[in-house]
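What follows is a set of structures for review.
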Structure I
Amino acid sequence: MVYREPLLVTLVLLVDMLPFPAPPKKRGRGRPKEYSDRLIVKALVIMIIRRLYTAYSLLAFLEQDTPLTQQLRDLLTENGRFPTRRTWERRLQSLPDSLPGLIGCFGRYLVALLQPYATCGRAAAMDSTMLRAKGGVWHKKHREQGLVPHTTIDTDAHWSKSGYHGWWYGWKLHMTVTIASIWIPLAAELTPANVHDSTIATPMAYELPDEVRYVMGDRHYRDDDLKAYCRLTGRTLITTRPGKYPHQDAGVEVRKILHRLRHQAIEPFNGFFKNVFEWDGQVPVRGHNRVRLFVLGALIVYQLVLLYQFQHDKPLGKGVKALLRAA
């Protein structure tokens, strides 16, 4: 009989294969980290796949006396020590600030490994997608009065409006993904819904791999800083143009083709991602820091799934939801 390790254990072990950014040369003030960020990311992967949204629920799960939890406890032990509940809480609370950099680092690694641009143009698409806040909504009149009428309201979230969804209360997930046969997240950030897309665009562009030569977005990405950075790095920024339709300039037909490619990448991936983690309704936690932790962490889980599928010769990006449920 051939022994196979549980799928969840395999996905957690893949964290060891991913490159992490080098630590700063000069350590900041305060107590040095006793456990590595890699260990905390392993715990986050378990929490997202098993839908454990607190350090207490993670430890309660790991206390179960099963072969699976024993293997997971071993993977979460570093230098012969297992972190305490307070350590898990503190490190998970500080992890979100590192996640955009990790997503960018892992995205560059996957582009080099999976070669998504081997048979197509080297382009990436930027966009944001809405995520509704957990609980009730905080109406403008109550916000202005400083009145929170119900304890379920997430006061860190905010209002925004789009032509498709209308008004919504919650968050924006800003993402950049490859325009290719494989959707690879290259950069991401999560903000309250009222943050304009252009304010996140340039920081996301910093994370793009060198292979990307074209950056595509809608009119919200016509930002001077983003244009300057793209020129500096030898990239071309392509966005929709303002003014009445139909446009009559010489490049309109080419732009139609390019924007069609963008729509076929970023918008389907937004829907696909929310469907995989079942966030079409509301996110499962409250508070900007916690929502940021689990939403950006879910993108890392998706990146790990791509790496797993590549190693096991499975179709890339297919059957992700079923695979995660099996874990």
Structure II
Amino acid sequence: MLATMLYAPGDVRVEERDEPVIQKPTDAILRLTATCICGSDLWPFRGLNDVSSPMAMGHEYCGVVVAVGSDVKTVKPGQFVVGSFVLSDNTCPHCRHGFQSSCEQREFMTGGQAEYARVPLADGTLIATDTMPDDDLIPSLLAASDVLGTGWYAADAARVQSGSTVVVVGDGAVGLMGVLAAKQLGAHRIIAMSRHKSRQDLALDYGATDIIAERGDEGVARVKELTQRIGADAVLECVGTQESMQTAINCARPGSMIGYVGVPHGVQFDGQALFFSQTGMIGGPAPVRRFLPHLLDLILTRQINPGRVFDLELPLADAAEGYRAMDERRAIKTLLRP
């Protein structure tokens, strides 16, 4: 089969690899209908994460089950399924409390940018649709595997509710999905921080009421101006840099919550400043499995269209161009068709 491998920073190759096989009785094998490139894939591509040996890339996926292990009960060959980028049993104490991304058996999906993929812990990770979905829904169903679920978690963690004023820091795919989620959760005002026209336009379509192009202290000043110096009721931090995290903290009013889902790189906190800010924070890898049934229902009933976040679609064989396009900000998010 064809699979995407990262050999070194900037060195992405699509090459022939062995098809996956059942290794454990809890496994499933999928023939992938669509996969994609995640913003977090750009960290090793840019050399910001170590690449000590060739890496099988890809953790966002949807497709048709072709084989299951002997212990798998909830999905069967022939079904179309979507799964989380975090693999979980969905039965441990952490899973039962809605934090499947901290499952006691947790694994992270790999090898999803390929024609076939092995999904461990299939019963706890995969959800099957009742019927084979229409092709135009595939991008949105794929988005639910990570980027939509992560943006939704950011909004949920920030306790967005009806009437909230929300700031979304970051205009990548996750930030845009955070805007969509905040709108669905009833936010009255959604301030998207973005300096790129195509992303601003999509944020507005997804429900943003205001756009702030400034960054850092100037961006915070604009938020305070728009909120009569009060700050936001909820802040979604969707980048993971020192500047974005500090912006999120400074935009939040006392008593608010910050949902942070950008993977931190070089982030440090001033404990005393955080103490006196009187803001709450929760984040980390998104427990997508918690939200997946609801998100799939919204997509299949065509109430939301997160698939619009994919503004570049390529054959799997051209994955390297998809990485370059995202790295150079020529694309928000690249969908790959095996």
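Quick note: the coordinates plus some simple rules give every number you see, no bench work behind them. Computed from a prediction, not measured in an experiment: that's the story for all the values here. Cβ atoms are built from the backbone, for glycine too; each structure is taken alone.
Odds and ends about this structure:
- Each of structures I, II was scored by distance in nm of label points 7 Å out along Cα→Cβ at positions 65 and 169; the highest score is held by I.
- With respect to mean count of other Cβ atoms within 10 Å over residues 49-56, the largest value across structures I, II is given by I.
- Answer label among I, II for the case where semi-axes √(5λ) of the Cα gyration tensor in Å, calculated from the coordinates, equals 33, 21, 19: II
- Which entry (I, II) yields the derived value 14.5 for mean count of other Cβ atoms within 10 Å over residues 113-120: I
- Here P(r) over Cα pairs in 10 Å bins from 0, in percent, for residues 153-280 alone was derived from just one of the structures I, II, and that gives 11, 39, 37, 12, 1, 0; the source is I.
- Label whose coordinates, when helix-only ellipticity at 222 nm (-39500 (n - 2.57) for each DSSP H run of 4 or more, over all residues; to 500) is calculated, return -13000 (choices I, II): I
- Computed over structures I, II, mean count of other Cβ atoms within 10 Å over residues 105-112 reaches its largest value in I.
- Computed 22 for relative contact order in percent (Cα under 8 Å, 6 or more apart) - originating structure among I, II: I
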